[in-house]
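Trainee: In the part that follows, the structures are each spelled out as structure tokens.
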Structure P
Amino acid sequence: MKIIHYSYKKHGKIEFWFEQWPNSPVVFTHIKEYYFIRFVKWNELDPLVTKDDLGKMELIVNQYLGREEYYLQRKYFEQDRVKLPK
């Protein structure tokens with residue numbers, strides 16, 4: 001999964017377009033020290049976005065923006081049953 005384009009928006013939001021979903025921008029918002037998916041403007045021309053895909057997108061964007069360390073400190077990852085997206 002690759003980022004093909006991104007654009008800064010108002011109020012600290014950033015829109016990202018990914019290779020697999022070129023017609024469906026994903027809007028990220030800043031929460032604490034990392035970025036989190038706010039919503040996906042899904043287009044029928046693209047495949048459905050799964051929960052696993054959303055996790056991968058969040059990890060890729062936070063790596064790209066240099067926020068991976070903070071993203072991985074979320075309480076969500078402290079649970080033993082939760083694994084990092086591949």
Structure Q
Amino acid sequence: MDELDLAFGILPLSIIVLSIIFTYIFKKVYIMPLVSIVVSVILMFTVFNLSFWGWVVVYGLVSLVLSSITNSIRKKIDNRNK
């Protein structure tokens with residue numbers, strides 16, 4: 001596996017899946033975006049180079065959007081069950 005597989009395959013898919021799971025479990029929108037930014041910055045300095053910084057921002061924003069969507073869906077489901 002090379003760096004491109006990690007940067008554009010495994011990392012985005014794991015961020016998508018974990019954003020949904022963490023937001024549903026912890027019920028906080030900001031946890032997974034922070035985790036994804038921290039992990040991406042660490043990977044930027046250890047595996048990639050500074051040109052990966054743009055993708056760090058993109059992956060953080062994707063995680064924030066998915067967390068917000070998941071949180072709103074979870075709230076609608078909780079309100080429906082009451």
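Trainee: P, Q: which one has log10 I(q)/I(0) by the Debye sum over Cα atoms at q = 0.11, 0.12, 0.14, 0.19 Å⁻¹, as calculated, at -0.29, -0.34, -0.47, -0.85?
Mentor: So the calculation was done on P.
Trainee: If helix-only ellipticity at 222 nm (-39500 (n - 2.57) for each DSSP H run of 4 or more, over all residues; to 500) is calculated from each of P, Q, which structure is the one that comes out at -25500?
Mentor: Numbers: P: -6000; Q: -25500.
The read-out comes from structure Q.
Trainee: Which of P, Q yields 2.3 for distance in nm of label points 7 Å out along Cα→Cβ at positions 27 and 51, as computed?
Mentor: Values: P: 2.3; Q: 4.5.
This figure was derived from P.
Trainee: Could I ask something else about it? Which of P, Q yields 19 for relative contact order in percent (Cα under 8 Å, 6 or more apart), as computed?
Mentor: P
Read-outs throughout are calculated quantities, based only on the coordinates presented, and are distinct from any laboratory measurement. Please read all numbers here as calculations on a predicted model, not as lab measurements. Cβ atoms are built from the backbone, for glycine too; each structure is taken alone.
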